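Input: structures, listed below.
Every number in this text was worked out from the coordinates using simple rules, so none of it is lab data. Small disclaimer: the values here were computed from a predicted structure and weren't measured. Cβ atoms are built from the backbone, for glycine too; each structure is taken alone.
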Structure I
Amino acid sequence: MRILIVGINYAPELTGIGKYTSEAAEWLAAREHEVRVICAPPYYPYWKVQKPYSSWMYSHETIAGVDVFRCPVWVPQRPTGFKRIIHLGSFALSSIPACIAQLFWKPDIVVAIEPPLFGAVVALFGAQAMRAKSWLHIQDFELDAAMGLGMIPGWLAHGMGIFERWFMGQFDRVSTISNAMMERIRQKGVSSDKVGFFPNWVDCGVLRPLEQGDSMRGGEWEIPSDTKVVLYAGNIGKKQGLELLFPVAQAFLARRPDVLFLIVGEGAAKVDLQREVFEKGLTNIIFKPLQPIEKLGALLATADVHLVLQLQGAADLVMPSKLTGILAAGGAVLATAEEATELYKVITQNELGQVVRPGSSEGIEMGIRAMLDDMTRLQRYRNNARKFAETNLHKESILWDFEQELNRVVAPTGSVD
């Protein structure tokens, strides 16, 4: 097949949506499909275009057999709700010429990755102009999440919501990463026969449990072996609510000085959080930069407890992408989620860790204490995590199913060898 993928994030971004888009594209290219990608230059999670890329020039490169066309994008250093709209809109506008340029290539299917919603609109109209099939894959209900977190005015969100319901129904297939998110798509008026399940994955052969001696505790980090590490690794943004850790760290500083809170990553809220940590004298919270992919296993092995945090209003609208890596590495999870959400059900029903109410510093503190005070239970969480990843998140199996479904959409009576 000739497959055109349109999405703002792509390799060499190491985290978030770009990681999964690039892995899927490269896997399909290795299966001898012709794959092209229209994306922006890498900027996430730094919110700054990375060198040697340019934010205002079109460019083309080939990565692992995939033709990658990069379009100009405006990237705000301190994104707000309004600035994010402009940011995503700038990519949508700049992607129009890149889509037009594919008219003569004639792809069999156009796969739009949301977010951004605006870019998916361009991809849909491009598919219709090219007489190609269209597939929308939703990694994050950006509009619903922004409304839940109060990031955009209600009147604007309402208008965009009406448009979203209409345009989603125009795609030949709409997929997402969790069962609850699939139900949300149906609630938006998309017929069930169009809705598909395409979860995020992990390479369990590459990412696996490591011993503490193989972790990041030694070397330049110099974390004593008897220190208990509570790790948050990933995007440092608004919807994670990392400021909830301040009173938690304060309580542990007074009663359990052997516990260290380690925050690893980049994001729009990082500078403000670092300043507050310094002002509050929270010496048991330390920040480290985003680590290269080859160190991910060692980083995850550093933690006794892994934090998966979301503010109330974001749960079930997003499914944390970091969870797949944590589970493959055999990590014990402490997450914030409401009882009705899929994140809550996955963790509790499979005994992968503890879940506490979003927005509760007290709940986070009690959850961490319960996990660190019962090493037998902590080890059970770790064993269950690895087993769950091997059974449900295997990369080859998920991408094989995706390829088969792509083929059914393109040629309903055909098959993939």
Structure II
Amino acid sequence: MQCVVLAAGEGKRMRPLTARRPKVMLPIANHPMMEHLVLAVRDAGITEFIFVVGYFEREIRNHFKDGSDFGVNITYVTQRHQLGTADALRTTAGLIKGRFLLLNGDMVLKKGDIEELCRMDAPCVGIHETDHPQDYGVVTIDENRITGLEEKSENPKSNLINAGAYLFDPDIFDLLTGITISGRGEFELTDALDTYIQDGTLRAYPLTYWLDVGQPWDLLDANEELLPSVCSGRNGTVEEGCTIPESVCIGKGTVIRAGTYIEGGCVIGENCVIGPHAYIRGITAIGDDCHIGHATEIKNSIIMAGTKIPHFNYIGDSIVGSNCNFGAGTKVANLRHDNGAVKVCGKSTGRRKFGAIIGDNVLFGINCSVNVGSLVGSNTRVAPHSLVEGCIEDNSIIR
């Protein structure tokens, strides 16, 4: 069987983190979210992949290459303009040989669910129960048959949603030819599914596990969920005088300097320098080529590759992009005084503790303060002793 993975979109809700990478390449536990999905499919016995790529496709191609490093074979097709899921699937028509799996690239599934979905009769849609169905395509079912599908309704008819996992026969391509552009300006796969629904042939498979990352702060929950499964051992150098439990993973070429204290449930990438006297608290992922320096504390955060946080800094419950630099004494707040849920650009994170979303290549001067719930666009420059708060656009200068 073949597996088609849809990975052409940007993921605009994840800005500024997707300014120079597609959403599917955002790291969870130091691996792109799409890698977790591909490995689960591989472990379920499928090794032939077709990736539909588009936005910053080189990031996907450079990471996965031909798939041999991951024990799979990958063919790429490019969706030149992101005109919807039906349009993306149409680009693969000449490559499909028989029954196939279709997956959105921005989710994580488990091997067992993939195996069970592949045993179903096609066409079949993976569904999942959620407490916020209004954010997804809502389905109604009668036993194992789907009787209705409605996109992002303010008054959803059920708490079951289309999870973006499908089993199809090649006859789906006949239905795609008749689809017209929707009110959202896209060719929607759900329009083809309506034909199956009317025929009474569209089946549902309830997924037992489904990890979706819809907003930037969801990366922290996903990071906590997946960190225990990615540990590959301790390969760096640890100087004397460090406190590091066995559950901490350390990449090749990384040096942990004396006096550093790292709590369990953390992963540190390759060629990093940590410490001396750094404090890294639980559920933190630090990417390759990072520097976490003297008297710096990082808590429950994702720090992407190449970022330097060298001395007397604090970052809590935050997502920091790649190649940032924090001047000495810069702090990121993560708690409102009223203990209310933190909002980012007016949207609630649902989290009592959340710091900031910081894009790529952001440079902070010394002694800056980043207020709780801030969003800082990529390539922003912040002068020393500045207060940063609210929503900052890319390429801003804060004085």
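For the reader, a short list of remarks on this structure follows.
- Computed over structures I, II, distance in nm of label points 7 Å out along Cα→Cβ at positions 102 and 294 reaches its largest value in II.
- Structure from which 5.8 was derived, distance in nm of label points 7 Å out along Cα→Cβ at positions 198 and 262, options I, II: II
- Among I, II, structure where helix-only ellipticity at 222 nm (-39500 (n - 2.57) for each DSSP H run of 4 or more, over all residues; to 500) as derived comes to -12500: I
- Of the structures I, II, the one that 4.8 was derived from, the read-out being distance in nm of label points 7 Å out along Cα→Cβ at positions 38 and 382: I
- Structure responsible for 0.40, with FRET efficiency 1/(1 + (r/R0)^6) of positions 254 and 310 (r between Cβ atoms, R0 = 25 Å, to 0.05) calculated and labels I, II on offer: I
- Structure (I, II) behind the derived value 0.95 of FRET efficiency 1/(1 + (r/R0)^6) of positions 70 and 222 (r between Cβ atoms, R0 = 30 Å, to 0.05): II
- Each of I, II could give Cα extents along the principal axes in Å, but the derived value 65, 41, 37 comes from II.
- Structure responsible for 2.5, with distance in nm of label points 7 Å out along Cα→Cβ at positions 174 and 238 calculated and labels I, II on offer: I
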